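The data blocks that follow each hold one structure.
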Structure 1
Amino acid sequence: MKPSEFATLKAKKKCCRSKPRCKRCPLVLHKVHKAELSGIRGKELEKVFKRARKA
């Protein structure tokens, strides 16, 4: 998935808390959005996404 597509994803209503977290998990999307606002782009944003899914 391209980093530009993370912003267009719609979060699920409730998190299932499975490991790894799903791509549409509210927590994952929140962490990615927060990183994007702080100026992280490209491959660094992908790393944030992968780290958030492991959490």
Structure 2
Amino acid sequence: MNKFGKGIITGVIGTIAATAAGMFTIKKTIIDPELKKEAFINENRRKAARKRVSH
């Protein structure tokens, strides 16, 4: 394979790796904290509902 073909393959693999790393980073910094916050809010709602019923 000539240098041009190797360069294209290397570029495609690098682009795919960079995209995967970016998606992983976005998931860890944006999506996961939002899901944790939503779960925390729902848990507090359930606790409040139990307190309301028990009193």
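The table below gives the values:
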{"read-out": "Ranking 1, 2 by Cα Rg over 2.2 N^0.38 Å, the structure that comes out highest", "value": "2"}
{"read-out": "If helix-only ellipticity at 222 nm (-39500 (n - 2.57) for each DSSP H run of 4 or more, over all residues; to 500) is computed and equals -30000, the structure in 1, 2", "value": "2"}
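A short reminder: the numbers here are calculations on the coordinates, not readings from a lab. What you are looking at is a predicted structure, and each value in this text was computed from that prediction instead of being measured.
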